[in-house]
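Structures for review follow.
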Structure 1
Amino acid sequence: MSRILVIDDELSMREVLEMYFMAEGHEVLTAADGLEGQEVMDREVVDLVITDLRMPRAGGLEVLAHARAHHPHLPVIMMTAFASTETALEAMKTGAYDYFTKPFKLDEIHVVVAKALERQRLVEENRSLREALAGRQRIGGLIGRSRPMMQVFELIHRVARTRTNILILGESGTGKELVARAIHEHSERAAAPFLVINCAAIPENLLESELFGHKRGTFTGATADKVGMFRAADTGTLFLDEIGEMPMNMQVKLLRVLQERKVKAVGDLREIPVDVRVIAATNRDLKAEVQAGNFREDLYYRLNVIGLDLPPLRERPADIPLLAMHFLHKYAAEFDKRHLTEIEPAAMQHLLRYPFSGNVRELENIIERAVALEDGRRIRVSALPDAVSGESTPAPFAEQGAAPVAAPTPQQIQPGFDLDQTLADFERRLIEQALSQTGGRKTDAAHLLGISFRSFRYRLKKLELDDDEG
C-alpha cells in the first residue's frame with residue numbers, strides 16, 4: 001500500500017481520485033490548493049503527489065518546485081485542463097514525473113501511477129541497499145544490530161524526511177542526543193545548525209533569555225543584545241534536552257513559539273519569524289507528569305507529534321558486543337594502546353550478563369576503565385569492575401568498582417553522636433558517588449538519586465560542593 005497525495009481545488013475531482021485510489025488499496029491524502037498541499041508534504045510521509053496545474057494561492061508548478069527543494073525523491077504527476085506543449089515541457093523540465101490532461105480515463109491514470117510508484121519503490125530499495133553496504137549497524141553516533149535498534153534506525157530514516165516535532169523518550173545514557181543528531185544529519189536541514197540546550201541545567205531566571213534572547217539593558221548584566229537559541233538555530237534543529245524539567249511558566253512561552261513560529265526576545269516588542277525543527281527529550285514519564293499537573297497537556301501533544309522510544313541496553317543485549325568493541329577501539333587509540341584489540345570471551349560473558357542501569361554510557365565507562373588498566377592485547381575479566389565480574393554486589397549510587405557507601409547503623413551510635421553531621425556526611429558521599437557514576441553529569445546524578453535537578457543544586461550548595469553549571 002502506498003500513500004498518495006491528491007491536490008486539486010475542485011472537490012469533485014479530489015473525491016473521484018480518492019475513491020479510485022482507495023479502491024486500488026492505497027491510502028489517500030487530499031489538499032484543496034498548492035499551499036495546503038505543501039503543508040501536507042512537509043507534515044506527512046507520502047509516496048506520490050498528483051497535483052492540478054492551476055489553482056488559487058499556489059499552483060502545480062509551485063508545488064513541484066517545493067517538492068524538488070524539500071523532498072527531492074518524491075515523484076510528482078501533473079494534471080491540467082489547459083493542455084499545451086509549453087506547460088507540459090515546463091513541468092517535465094522542472095522535474096515532474098509525468099502529466100495527463102483533463103478529462104482523462106481512470107485506466108490511463110492507473111498506468112502512469114503504477115509506473116511512478118514502481119520507480120519510487122526501486123529508488124527506496126537502492127537507497128536502502130546503499131545504506132546496508134555502508135553499514136546498517138550504525139547511524140551517526142548510534143551503533144546497534146538488535147531488532148529494537150533496527151526499528152529505531154528505520155524510524156530515524158522515516159521521520160528525518162518530515163518537519164514535524166519529535167519527542168524522544170528513554171532512560172539516561174541510552175543516547176537520546178545521538179538520535180536527535182542522527183535525525184538532523186539525515187534531514188534536509190543537515191547543512192543548518194544543530195543546537196542543544198539542557199533545560200534542567202539553566203537557572204529558571206535565565207532560561208527564557210537562552211531560548212529567545214534579550215535586548216541590551218533589559219536586566220542587570222544584559223550588556224548587549226542576545227540572539228537566543230531559537231534564532232541561532234533558524235532553518236536548522238533545536239534539541240531541547242530534559243524537557244520534563246522546564247518550569248511551567250516557560251512551558252507556556254515555548255508552546256506559543258511552537259504554535260506561532262515566532263519568537264520575542266526579553267525586553268523586545270517585536271516578534272521575529274523562525275523556521276526551527278524542535279526535537280525534545282526526557283527520561284521522565286511525561287504522560288504521568290501531565291496527569292500530576294507538572295507538564296502542560298497541550299505542550300505535550302505539540303512536542304509529541306512523533307514519539308520515539310529508545311530501548312535500554314538491558315533490553316538489547318545483542319548490541320553489547322558491538323558497542324564494547326567500538327569503545328575498545330576508541331579508547332585504545334586515545335590511550336595509545338593500539339595493540340589492545342580484543343575482549344576475552346569470559347569478560348564478554350560477564351558484560352552480557354550485567355544489567356547496565358547506566359545504559360550505554362555505563363558500558364563506555366567500563367570499557368574506558370578496562371583499557372586504562374590493561375597492558376596486553378585483550379581485555380580480561382580482571383580488568384572489569386567487581387560489580388561486573390561478580391566479585392561483589394553493586395550498591396545503589398556506587399561507582400562501578402568503588403567501595404559501596406555504608407549507611408550509619410545503630411551499633412555506631414555513641415554518646416556525643418551528631419545526627420545532623422552524620423546525615424550530611426552520608427548525603428555528601430551519596431552525591432559524590434552518583435556524580436562519579438555518571439561521569440560528573442549533574443543532571444543524570446540528580447535522576448539517579450531520584451531528586452529534581454534544582455534540589456540537587458541546592459544540596460550541592462548546602463554541602464559546599466562544587467556547583468558549576470552542567
Structure 2
Amino acid sequence: MSTRTGDILIVDDERSMREFLGIYLRREGYRIETAQGATEALAALKVRAFDVVVTDLRMPDGDGLTILNESKRLHPDTEVVVVTAFSTTETAIAAMKAGAHDYLTKPFKIDEVSLVIERAMEKRRLARENVALRDEIKGRYKLDRLLGKSPPMQRVFDVLRKVASTRTSVLLIGESGTGKELAARALHELSPRTDRPFVAVNCGAIPETLLESELFGHVKGSFTGATTDKQGLFEAANCGTLLLDEVADLPVAMQVKLLRVLQERKVKPVGGISEREVDVRIVAATNRDLEAEVEKATFRQDLFYRLNVIQIRLPPLRERREDLPLLVEHFVRKFSAEHGRPVVGAAPEVMSALMAYHFPGNVRELENMIERAVTLATSDYLAIDAFPNLAGLRAVAAGAATVEQIPDEGLDLEHHLEEYERTLLIKALERTSGNRTEAARLLRVSFRSMRYRLSKLGITGIDAGLDAGDRSPIPDS
C-alpha cells in the first residue's frame with residue numbers, strides 16, 4: 001500500500017485527462033481536487049493551498065502561466081507542474097523560468113507523472129521542514145546566536161540563563177570551534193549589562209610585551225612609542241563584559257596582575273600612578289584543561305579558582321548530532337543571503353553523510369563547509385559533490401558498499417577508515433535503539449570490542465540505556 005500523501009489540484013479542460021490523472025494519483029495515496037479550467041482553478045487557489053498544482057498550459061478560459069503566477073503569489077511554497085503539447089515546449093520552458101517545478105509533455109508515460117509528482121512533493125516537504133526549522137531557530141532552540149535543541153545544548157542554555165543576571169565570573173571550556181565566544185556573547189545579551197560594551201580579547205594573539213598595555217592601558221611617555229595616553233580593554237569594557245579568550249595562554253607574570261585586578265576591581269595603567277575603578281563582568285574561555293595546567297604550574301591555582309566560579313562546557317558537535325539540521329539550515333540561509341545564491345537546503349544524502357562525519361573542527365568546520373558548498377552551488381539543494389570532506393562517506397550516504405575512487409589529490413586512508421567505522425557503529429546503535437549488545441551482534445564483534453571501539457571513537461550520548469549484560473553507560477572519551 002502506498003505511503004504517499006499530499007494535496008494535488010489537477011487543472012485541465014479535457015475531462016478524460018482530469019479523470020485519468022485523478023484516478024491514478026488517488027491510487028498513489030494523494031488527495032485530489034480537479035478544476036475544468038483556469039477560472040475554477042483560480043477560485044480554488046483563493047480558498048486553500050495545495051502541495052502541488054498540475055495544470056495544462058492551453059485552456060479556453062485562460063492559460064497555465066496565469067495559474068502559475070497566481071499560485072506563487074497566494075501560496076509561494078506550492079509546487080506547480082505544467083502539462084503541454086510537444087509543439088508548445090518553449091512555453092513550458094518559459095513556465096519553468098517563472099517558477100514551475102517541472103513540466104510534462106503530452107503524450108506522457110505514467111511513470112513520468114509519478115516521478116515528477118514525487119519529486120515535487122519531496123521539495124514541498126523539505127520546504128516545510130525548513131520553515132519548521134526556522135521557527136525552531138527563532139524560538140526555544142536559539143539563545144542569541146547560539147543554536148541547539150540537543151540535551152547538552154539545552155543544559156548550556158539553562159546555566160547561561162541562570163547566571164546571566166549575576167556578576168559572577170564564568171569559565172567556558174570546550175574544543176576549538178564549539179562556540180565559546182557565542183556563548184559569552186549570549187551571556188552578555190541576557191544580562192543587565194546588555195546595553196554596555198562587550199569586549200573580547202584573545203590572550204594568545206597579543207605579544208607578551210604589549211599585553212599589559214592592552215589590558216590595563218598606558219600613559220603618555222611610559223615606554224618608547226607611547227605618544228599618547230591609551231585606555232585599556234578593562235576600562236573599555238567598564239560596566240559591561242570582558243571575554244578573556246584563550247586565557248590559558250596568559251604568561252604567569254600577567255596572571256599575577258590579572259588576579260589583583262579581579263580582587264581589587266581596579267586597574268593601574270602602565271606608567272601610571274593612580275588606580276582606576278572598573279566594574280567588569282569577566283568571562284574566560286579555553287580549549288585546554290586548566291586543572292592540568294595548574295598541576296604543571298603553568299597556570300596559577302588562585303587565578304583558576306577566581307575564574308572557575310561557574311564552569312560551562314560547550315559540547316563538541318559529535319556529541320550533539322541532532323543539532324545538525326538546525327545548524328545546516330541556519331548556515332544555508334545565512335550564506336545564501338550573503339552570496340546571493342538560491343539555495344534552500346541540503347539533499348538527503350548530504351545530511352546522511354554529515355550525520356556520520358566526525359567534525360574535528362566542530363561548528364566552525366561545518367560553517368566553512370556550508371559556505372563553500374553554497375558558494376559553488378548550481379541548484380536549489382546542496383549536493384554531496386560540494387563537500388570534499390565527505391568524500392569517504394559518500395558510499396555510506398548512498399547506502400552502498402562500493403569502493404570510492406581515489407581523488408587526484410589523494411586521501412587520508414586512516415581518517416576515512418575511522419569515519420567509515422564510526423558510521424557503521426552509529427547506524428548499528430540506531431537500528432538497535434541503543435542496545436550495544438545487539439549492535440555488537442549485528443556487526444559480528446564481541447561486546448568488549450564494541451565497547452572499546454565506542455570509547456576509542458568518542459561516541460557518546462546515543463541512547464545510552466543500559467544493556468542487560470553491562471550496567472555501565474557508554475564511556476566518555
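Readers should treat all values here as calculations from the given coordinates under stated rules, not as data from a laboratory. Note that this is a predicted model, so its numbers are computed, not measured. Cβ atoms are built from the backbone, for glycine too; each structure is taken alone.
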With distance in nm of label points 7 Å out along Cα→Cβ at positions 273 and 321 derived from the coordinates and found to be 5.4, which of 1, 2 does the value describe? 1
Across 1, 2, distance in nm of label points 7 Å out along Cα→Cβ at positions 105 and 177 reaches its greatest value in structure 1
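Looking just at mean projected area of the Cα convex hull in nm², for residues 121-376 alone, which of the labels 1, 2 belongs to the structure with the highest value?
On the way: 1: 17.1; 2: 16.1.
Largest value of mean projected area of the Cα convex hull in nm², for residues 121-376 alone: 1.
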Identify the structure, out of 1, 2, from whose coordinates FRET efficiency 1/(1 + (r/R0)^6) of positions 113 and 353 (r between Cβ atoms, R0 = 35 Å, to 0.05) was calculated to give 0.65. 2
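Can you say which of 1, 2 returns 100, 60, 40 when Cα extents along the principal axes in Å is computed?
On the way: 1: 100, 60, 40; 2: 94, 60, 46.
Answer by label: 1.
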